[in-house]
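Structures are listed in the sections that come next.
What follows draws every value from the coordinates through simple rules; no lab data is involved. Quick caveat, the model's predicted, so the values are computed rather than measured. Cβ atoms are built from the backbone, for glycine too; each structure is taken alone.
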Structure P
């Protein structure tokens, strides 16, 4: 595993998910402690689950305080920025765009860190562990965030989210014998970002079963 590549995407993902966690906490009218907790949980929660499943104990977030401290700083900065933000109807749309942007960057970045962690473990199959760890790392923090905020996890019903991480991880793993780790990581990043933003822009959703109320003849 290319440690520099992993660190770069880990920092990107931590910052992005800390912002999204803080924004959800602010939207739920939490105080500064709640904002910090939700930002940190979103930023490191998926990675901690990843490490436990990969047999890395204690999880890296508990051995290195960098991610925790970074998420706390981000939570404070977001809270401060929000306090001085002139709230108006147009700004609501700007905040929604910023939330989706940071959440998508976090999704893509943590797909890569999870995938690279899986590839670094000798698990036999070149797809199962890397792909699953990529998806779990990408969506785990967001699920914990939504549960703490008393929301149904968006990954279970909204937009193309976990599917984007799944697609990016599978394609990247299929290229591991053809390109170097850095290229593979950036290909995954671009794929996840592109698919997620395309889904938001065009309103793509996965199939939702609906009852057929038409009367039988």
Structure Q
């Protein structure tokens, strides 16, 4: 398998920051295509041809195009098994691993966005995630059991969750409970996270030093 054909469409101030952390953690050989929001590159025809939603992260590996965070997490962790970041298909932890990844996409992010935008809660029996408080309590209870979501071993799910929690607690959308902040600190210390932050800091510096294009 060749890894040289991986391209990450990226902006360090977007959800793709977490994807870069995972790419570093699995040891992938990849290139970055900067998507500058200020100049509207995420709405340019060339990018929309790859991802019609104009959203990040977007990752291209050979002929495969991946556009959803959780799909990218599962894909990369499975394509780079030597990194040891995903339970094997026949591992008893595979089910819980997938559960917590899908819990993020299906429950946590919708609940957090509803809270952030002060959307009125719908009837719990009709809601796919019940309610915001239950989602937060469920996650906190799981993280209180061990260092990581599945126990004592960090997985790709933790790399995703740690980065996501860092963002939402930083914005005050999710409370800075000790169980969350201690978890973020543990995940943040992973070499892949450290390296990705360094690379993105350098990228942010180059973006700041580049003059904005003239208005159309």
Structure R
């Protein structure tokens, strides 16, 4: 199966229009266009019943105490965890394209409502947990929200866009389900998968 993320090339920086934030010389970062890129897949197995799309950053600091703190940096060798930027399941077997801006077009404070869309069912992304302590941004973040790595991180983050062809029509997940729950539910049902990994940083010393 082939997978194309328009504008994102393997191992190359992700365009800023697909990011949640961009660097800002005065306040380190500011909101960006936050549009999902166009994703398209081809040559899925004939027995495919549905698709799943996930976008995951495996490089998020496991301890957030020093994230975006003046006078502190996050070393590359610190523990890292997965952070999901897009969780979309039960995509019908006859769908092979999600257009740019279809799942996100701008930052929505407090998040977008997860649930059924014209191209599947959106779960929650990891901004739901990350923003929980922010009185202005706390909420449930469904659909796509792009890269926003800590501006004091000494590591360039990787963002893996993946599509999975499944042998079931539905994963039977409801409510505020997460990327980890999707991975667990997919076990034993993946017929094929394909991915593209881009990079992103808000650290001016790394650009």
Exercise. If we compute distance in nm of label points 7 Å out along Cα→Cβ at positions 17 and 65 for structures P, Q, R, which one ends up with the highest value?
Worked result: R
Exercise. Any idea which of P, Q, R comes out highest on distance in nm of label points 7 Å out along Cα→Cβ at positions 25 and 41?
Worked result: R
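For which of P, Q, R does distance in nm of label points 7 Å out along Cα→Cβ at positions 9 and 33, calculated from the coordinates, equal 3.7? Could the numbers behind the result be given before it?
Details: P: 3.7; Q: 0.6; R: 1.8.
Derived from the structure labelled P.
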For this session: Figure out for me which of the structures P, Q, R the number -14000 belongs to, where helix-only ellipticity at 222 nm (-39500 (n - 2.57) for each DSSP H run of 4 or more, over all residues; to 500) was derived from the coordinates.
Result: Q
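For the read-out mean count of other Cβ atoms within 10 Å over residues 49-56, a value of 23.5 was computed from one structure; give its label from P, Q, R.
Numbers: P: 18.0; Q: 14.8; R: 23.5.
It was calculated from structure R.
For structures P, Q, R, which has the highest computed value of distance in nm of label points 7 Å out along Cα→Cβ at positions 73 and 97? Let's see the in-between values first.
Details: P: 2.7; Q: 1.2; R: 4.5.
Largest value of distance in nm of label points 7 Å out along Cα→Cβ at positions 73 and 97: R.
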Exercise. A value of 36 was computed for percent of Cα pairs over 26 Å apart; which of P, Q, R is the source structure?
Worked result: P
